[in-house]
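FYI, it's all coordinate maths here, none of it is from the lab. Predicted model, so just to flag it, every value in this text is computed and none were measured. Cβ atoms are built from the backbone, for glycine too; each structure is taken alone.
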Structure I
Amino acid sequence: MSRHKQEFTKNYRPLLKKKAKNSFLNNYGKFGLRALNSGYINYSQIEIIKSLCLKFVKDYNNNSNILGKRYIVWLHVYPSIFITSKGSEARIGGGKGSPKLRVARVSAGQVLIEFSLDSDAGAKKLLNLISVRLPIKVCLIRSFDF
């Protein structure tokens, strides 16, 4: 994911109590992962989700070509918030710390990722692998009009 220029990089971390209003249904793929509670997901966790989904889409589609030799996974989260921290030996004062990591804000009910698989068993196995690696609870959703 390419890093875009941001004017203010030292943001506050607001509480995440709101539910998703727009992005709670599948738009593109047959299956999707929906967040059940709100929280923050960092850049490395998003990359793990993406790599696991690409691997499973390639393995469980019985070597069939989806949209011509491309296996498509749609990500709906992007780490656009910087989290700052000061050093452990820093004295009091001196301003806010420097940006250390980037996170994505995830609200309850938001679809994190969409993908297309031929089998339901592969989607459930993928859900088990991903849910262990995330700090929030996720569930599997399926679009019936695909």
Structure II
Amino acid sequence: MINTCSCSKDNHRKENDALLKAANLKTTKKRMELINCLRHSDKPMTAEDIYLELRKALQINLSTVYRALGALVDAKIISRQILLDGNSIYELCRDYHHHILTCKLCGQSTYVETCPVEDIIEEISAKTGYEIVGHNLEFVGICPNCIKNMEND
């Protein structure tokens, strides 16, 4: 997965520090860099993707990344989505609503900004009696690169 993650360029230090303090988490360089990495990524990232980016600027191991991800998910600073294949992707919690489209061949993920579910939420709520407070929707397809590779084979 290719991302535009610029972990070493932290222009959001105060914002990241405020997120950690609001969650009563200790501000550490590794947590700050992890948040910054997700902040600058143009797509959701796997723990392995995050690890590969962070180790360019830090001495860090994969188990530390997983521990930090767990703490940040628990604090609702980042979100974790489990994909159909069982893998997890992570992203910074955003103020806007979106869904994810994942390639079933290479695993690359991208954001889908429109939400077809919004139109039927009231109907679902009326039929079930539930007050719907959120939803997750994962689209699965084949990305343009994989389609191109299949055509060339």
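Using FRET efficiency 1/(1 + (r/R0)^6) of positions 53 and 85 (r between Cβ atoms, R0 = 30 Å, to 0.05) as the calculated read-out, with 0.90 as its value, let me know the right label among I, II. This figure was derived from II. Set I, II, criterion relative contact order in percent (Cα under 8 Å, 6 or more apart): the highest-scoring structure is I.
Given that helix-only ellipticity at 222 nm (-39500 (n - 2.57) for each DSSP H run of 4 or more, over all residues; to 500), derived from a single structure, equals -11500, which label among I, II identifies that structure? Answer by label: II. Across the set I, II, Kirkwood radius over Cα pairs in Å, for residues 37-116 alone reaches its highest value in structure I.
Match the computed value 50, 48, 26 of Cα extents along the principal axes in Å to one of the structures I, II, and report its label. Source structure for this number: II.
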